[in-house]
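Multiple structures follow.
Please treat every number below as a calculation from the coordinates, not as lab data. Keep in mind it's a predicted model, so treat the numbers as computed, not measured. Cβ atoms are built from the backbone, for glycine too; each structure is taken alone.
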Structure P
Amino acid sequence: MRVFLALPLPPPVIAYLERMRAYLRHRGVAAKWVSAEASHLTVLFLGEQDPPRVEALARAVADRCRRLVPIELRTGALTTFGRPPRVLVFELQDEPGGAFAATVEGLAECAIAENLDLPPSALRAEARPHLTLARFRDGREARSLDNIGTRRDVGWEWKKPVPEPPPGAGCFRCGEAALFKSTLTADGPIYDELARWPLGE
């Protein structure tokens, strides 16, 4: 099964992401949009794993989560990854001290200790927290971003200011980690939550 570890998002953040998707669609951006129920903050993509290994990992992660702390994050710039753009995201700013980066490192250590065969992307040297709003399936969809902005050497210059997040979405706390199964379908991935643990005790 395809599995990954993620941080569930507070309701105000999910609501803001949904409002932003509606705003961007209205402004002429064409893309495959991530649904509200699929919104989460990915920590570690584990790829295809056998069920017994997933069960062992879940036990190890439960123990590690007790030694981690809730994560404070700030919603940052609306931007894209890839050239041409492949995904439209909100970058997130980790708190001083790097609690998100420490969580990624700690959970990766669990996966390595359980001898999981991880995809290379799971062991990136630098954690880059972000929330995915949409994916572009081809160049035509990516060029629809020209309706709302101009790409610069660093980031984008938007024609109109991006709507500000409401209270509870600009700065927010993630206090739990979860293990998800991802099933690929013609309509996009379906995520099933397998387990959830609080961060800290």
Structure Q
Amino acid sequence: MIKQLCGDQAMKHLTIVTNVWGEVSPEKGKQREKELSSNEKFFKNAIDKGAAFGRHNNTYKTAFAILRHVTKNQPIVLGIQDQMVNQGRSLNETAAAEELQREMKEQEKQQRAEMARYKTKAEESARRIEQERRMAIEREWQEATQRLMEQRQRELDEYYAEQSRMERMMEVREDAHRREMVSIRARMPQCTRTVSVSSDSSNSSCVIA
């Protein structure tokens, strides 16, 4: 944008000043300064066209040095001035406006891409949450089924245990009943009857054992 506003001829009158260097270490500052001056996304193109690049260390000395450098420059027609005054272009027809539109389209493209990434992440997150929810429901169902099966097994075990107990009780009662019947039969009087062939009368006798 600076290049489009100023034009190539005015680049040598441009001074790019950086500051806040006291908040980083000297080594980090050198790395950052090198990045700013050598990367086309920052100030490399302007510096290649003759722009000055320096630091303001928050001191009067560096501030006056920058001002002295700037005041030595002679007036020059900026690129946007030449296009609007000498060439009769409207503001929207200038190179600066075109560059602004290009940057806005690029930002819009980046925003769309970022929105698409966010949407993808949101969908993935939603699918993951849904999958986790389904897995949780499945685990709960399996646990509930397991509990019901265990409860059913306990009930069956209790039923069979009670059935065995009742069968043993019946066997004990039947055995006791048999013994009682045997005892009763043993205590009953034994009756015998003697019949005489030569007489009309008969004799009978009971023997209590």
Highest-scoring label, criterion being distance in nm of label points 7 Å out along Cα→Cβ at positions 30 and 70, among P, Q: P
Structure with the greatest value (metric distance in nm of label points 7 Å out along Cα→Cβ at positions 134 and 174, set P, Q): Q
Given 30, 19, 15 for semi-axes √(5λ) of the Cα gyration tensor in Å, calculated: source structure among P, Q: P
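Please state which of the structures P, Q yields 0.00 when FRET efficiency 1/(1 + (r/R0)^6) of positions 86 and 182 (r between Cβ atoms, R0 = 35 Å, to 0.05) is computed from it. Provide the component values of the computation, followed by the final result.
Numbers: P: 1.00; Q: 0.00.
Of the options listed, only Q reproduces it.
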Top of P, Q by relative contact order in percent (Cα under 8 Å, 6 or more apart), largest first: P
Of the structures P, Q, the one that 147 was derived from, the read-out being volume of the Cα convex hull per residue in Å³, for residues 14-109 alone: P
Origin of the value 14.8, where mean count of other Cβ atoms within 10 Å over residues 22-29 was derived from one of P, Q: P
Which of P, Q yields 3.2 [distance in nm of label points 7 Å out along Cα→Cβ at positions 62 and 102, calculated]: Q
Structure responsible for -8000, with helix-only ellipticity at 222 nm (-39500 (n - 2.57) for each DSSP H run of 4 or more, over all residues; to 500) calculated and labels P, Q on offer: P
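Using FRET efficiency 1/(1 + (r/R0)^6) of positions 94 and 118 (r between Cβ atoms, R0 = 25 Å, to 0.05) for the comparison, can you identify which of P, Q gives the largest number?
P
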